[in-house]
Structure I
Amino acid sequence: MILDLSRQEHLPIINMYKKCKGIALVDKYLPKLSPLNKMYVIDSLEDWEKVEKEFPVEMMTARCDCLKGVNGKLPNGQTFKRDRVKGYIQEVKKAVPEAVIILEDMKKGTNERIHTRGGVTLDIKNGEYVYMDYVGPSFDARELCLGKAVHEAWNIPWDEVPFVKDSAIKKYRITEVSQSEYIETAKERILFLIKAFPDRKDEIIETMPKRYIGITREIFRDVREQVIIPLWLQNRELKKDGLNSFGVEINIVEDGTLVPMEIQVPDRFKERENQER
């Protein structure tokens, strides 16, 4: 099985897989920000051998997914050189034989993991609120999605979204990490990156900021204008897709480009229990 995201006839099958559907929704609702040149969904090493040459040698992203109701602990997605994909497929299929592998050829720079300006996740309750979490430079949305770190968080009432200004960076902020807490998250992130990129250990340690200085107004403004408001304006279409409560996973690369990785559909997205709401 080789499914191509760019082929309309393949979408019904792609959308049967939860993570795959989340990636496809980015193409639908935030097309200007889509990081993809190409995406295939495969389910075997034989499939990989057929399409391997279509993907870049130095850096590509491989993730995995399964149908709703299929149990098992799937490995985390990885961004690495093409020659490591075979081993990743074997790891995935050993863990969950029914799983599929998502192969992503991403636009230049969008799959950078070390030199980043942070990551954002949005928890959106259509008609009620937009809850925003952020982690700083050298991090990405991985830590947010796994619940390993949150450096700052905001809660913006739905009706106020179109009126939000830069001052909202303070007005709606509900949490900010302490420096001691930040250092612990930085240590965990460094260990993760070294495992993923063992030959870049010194670079990873040197790049990681020693202190947390907060989100910049530029990043806050870009997330607001390029993601939050466009989704707010499409609220009726989102409801038609069953997206009354959903998440958005966004990485921010070194030049400030926003890279939405996934719009998390209801059966993927776990609504946070937060007293601030």
Structure II
Amino acid sequence: MIKLIDDLSLLERLSEKEPYFGSLFTAAAVSFMDDPELLSIWVEIDEHGKAHSFLNASTDSLMLFSPYGIPGFETVLFVTNLVSGGTIKHIECDENSFGVLKNLFDFDIENAVQMFAEKRIDIPKNSFDVQFSENFEDAWNVTKILFEDEEKSPKDFWKLKMIRGVLKKQSTLLTLRSEGAVSTACIRGRAKNAGAITSVVTLPEHRGKGYASYLTALCTNMLINEQRTPWLVPANPGVRKMYEKLGYKAAKTYYYLYNIKEKEDKK
């Protein structure tokens, strides 16, 4: 049976195997469980009553993880119907889900690495002006460069997610200012023993000044202090080197699928 999430403890199984994505799913569930029209987290329950597959379905993307075996029939049918609608631009998934999806769809593929930190980061004293951001407009003006290729700006939904995440104590949004907001970083979600760091962004004209490293270190230490393991995904090899210098280690990979279409012989 596949259903909208109604019990946060179900996501603990995902977090055991996929701490980064488990933290993101938890943030989305906590933020919108009281507003089912915006809730996007689906779980498939197996015959033993345990959550088996996990799906985060937005209007143009999917995250599909099935760490305890291949996705069940209902989940596969659900995903197929969404892809058939023609709006899904990419899917992020694990090995078990990939084994099923490659038989159903044609797509281009990239592998992405997840990284984690085991200990606090020593942060040199400096005069950086960092705020726990409640000025979401300022933060958006930095973060929006991540969405430059989007056909439609996700600004309103991004702000809604952040505001709800902060209010529910799932998210922490940091903004570094230098004659205005120039860099951001976010603890987007917190699972039982892990947290996901996202939206580490610096405006192009302010890069190379140590802002991203500094904000990442602050987020890392917050999670370590909470006895949660920090996890993140570097955007490119250059950013990965920055995280490695901070003490992050590569641990897990996942699949990023794009240019998705149904196989001709399946129609």
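If volume of the Cα convex hull per residue in Å³, for residues 92-171 alone comes out at 203 when worked out from the coordinates, which of I, II was used? Display every interim value, and only then the final one.
Values: I: 164; II: 203.
It traces back to II.
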Calculated from one of I, II, FRET efficiency 1/(1 + (r/R0)^6) of positions 28 and 244 (r between Cβ atoms, R0 = 35 Å, to 0.05) reads 0.75, and the structure in question is II
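State the single structure among I, II that was used to calculate mean count of other Cβ atoms within 10 Å over residues 188-195, giving 23.5.
Numbers: I: 16.0; II: 23.5.
The value was obtained from structure II.
Match the computed value 16.6 of mean count of other Cβ atoms within 10 Å over residues 12-19 to one of the structures I, II, and report its label.
On the way: I: 16.6; II: 20.1.
Comparing all candidates, it corresponds to I.
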Re P(r) over Cα pairs in 10 Å bins from 0, in percent, for residues 52-131 alone: value 15, 41, 17, 13, 12, 2 computed from one entry in I, II; matching entry is structure II
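If relative contact order in percent (Cα under 8 Å, 6 or more apart) is computed to be 21, which of I, II is the source? Please list the in-between numbers first.
Numbers: I: 21; II: 25.
Computing relative contact order in percent (Cα under 8 Å, 6 or more apart) on every structure in I, II gives 21 only for I.
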If FRET efficiency 1/(1 + (r/R0)^6) of positions 124 and 204 (r between Cβ atoms, R0 = 35 Å, to 0.05) is calculated for I, II, the one returning 0.90 is structure II
Re helix-only ellipticity at 222 nm (-39500 (n - 2.57) for each DSSP H run of 4 or more, over all residues; to 500): value -8000 computed from one entry in I, II; matching entry is structure I
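Readers should treat all values here as calculations from the given coordinates under stated rules, not as data from a laboratory. Given the structure is predicted, the values throughout are model-derived calculations rather than measurements. Cβ atoms are built from the backbone, for glycine too; each structure is taken alone.
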